[in-house]
Structure P
Amino acid sequence: MSKKFNWRRGVVKPTTREYKVGDVVIFQAITIHPMDTGFQKDKHSGQLKPRFFVKELVIFYNDKQVCSFDFEVSSSPNPKVKFPLRIKGPGVVKAVWMDNRGNRFEKSTKINPK
């Protein structure tokens, strides 16, 4: 039985500091997560490591889903995604990552357009 994975770090943030209502702003979502394909050998036991990867990332703006991304085992570790978002007013942008073992991690940021 595998251990429960505990995500410790991640971020969702705009790539620019200043923006106003109506602007399209590029955001990035980054998390620290191994992306094991199931083909790597464990250095100590010599056995294959089980598959372990981020399966999906869903982005919400003020609790409304605005986009989602699907990943496969071929994705690099610590995936980073950039996406455009039209700013409609103050609110919260939330990223929800899910992996193939059922673990879930959320990170959010408040936005206040000028």
Structure Q
Amino acid sequence: MAALAVAIGAFGAHGLEGRVSERMLENYQTGVQYHMFHALGMIAAGLTAALAGGNALLGWSGGLMFFGIIVFSGSLYTMALTGMTWLGAITPIGGVAFIVGWILLTVAVFKI
């Protein structure tokens, strides 16, 4: 997922400038940033599970971060590329998944 964030970010930096509005480019870049942050969060959940033993909370944490990347970042990418601004209405669902994922990761770490 982290490598994909880099590739998507490079595409945005080199392929979208001048092709989409400044606002849509900012949305796209926000999607890339959150994609990378949460790809790293997924790695943290996986490493924690590998080092401390499997834990359902860690699995849910990583899964929610993955879901958040798809919904939050994916909606921002799609919105920037297509101009379908109504997708902004589903973006917060991904944001909530991110928040819950981090909370579960924190709880799991404190339970170790």
Structure R
Amino acid sequence: IEMTSMISPIIQACDSISGARPGARREVVESYIKRLKELEELALSYPGVEKTFAIQAGRELRVIVESERITDAQAELLAADISNRIQTEMTYPGQIKVTVIRETRSVAFAK
């Protein structure tokens, strides 16, 4: 490609450096799906965890817990435990936000 500007060589060098990073141009779909499943399974291994969802391309993990088994204080500790375990056991780009959701619903009908 012909260099038409003075910054063209700089842009070309930056593009080469950026493209050399693993996964910069494309990530193998199988390894991406495997990483998301591992993330969800890691959180599911804790007692009281009902469901997990890796969202936003694996940058966020939503953990739904059983409100009867997990208190609010335990939910905070669980979020910290899961994030610490992710740091030690997994490799991932950037950061992962762990959100623990504990929900209680009360329903009454007026007749």
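What follows is calculated from the coordinates using simple rules that are stated; it is not laboratory data. Since this is a predicted model, take the numbers as computed values, not measurements. Cβ atoms are built from the backbone, for glycine too; each structure is taken alone.
For distance in nm of label points 7 Å out along Cα→Cβ at positions 32 and 56, which of the structures P, Q, R scores highest? Intermediate values should be presented prior to the final figure.
Working: P: 2.6; Q: 3.9; R: 1.7.
If we compare distance in nm of label points 7 Å out along Cα→Cβ at positions 32 and 56 over P, Q, R, the biggest value is for Q.
Quick check on the output: 1.9 is distance in nm of label points 7 Å out along Cα→Cβ at positions 48 and 88, derived from one of P, Q, R. Which one produced it?
Matching structure: R.
Which structure, out of P, Q, R, was helix-only ellipticity at 222 nm (-39500 (n - 2.57) for each DSSP H run of 4 or more, over all residues; to 500) calculated from, if the result is 0?
The correct label is P.
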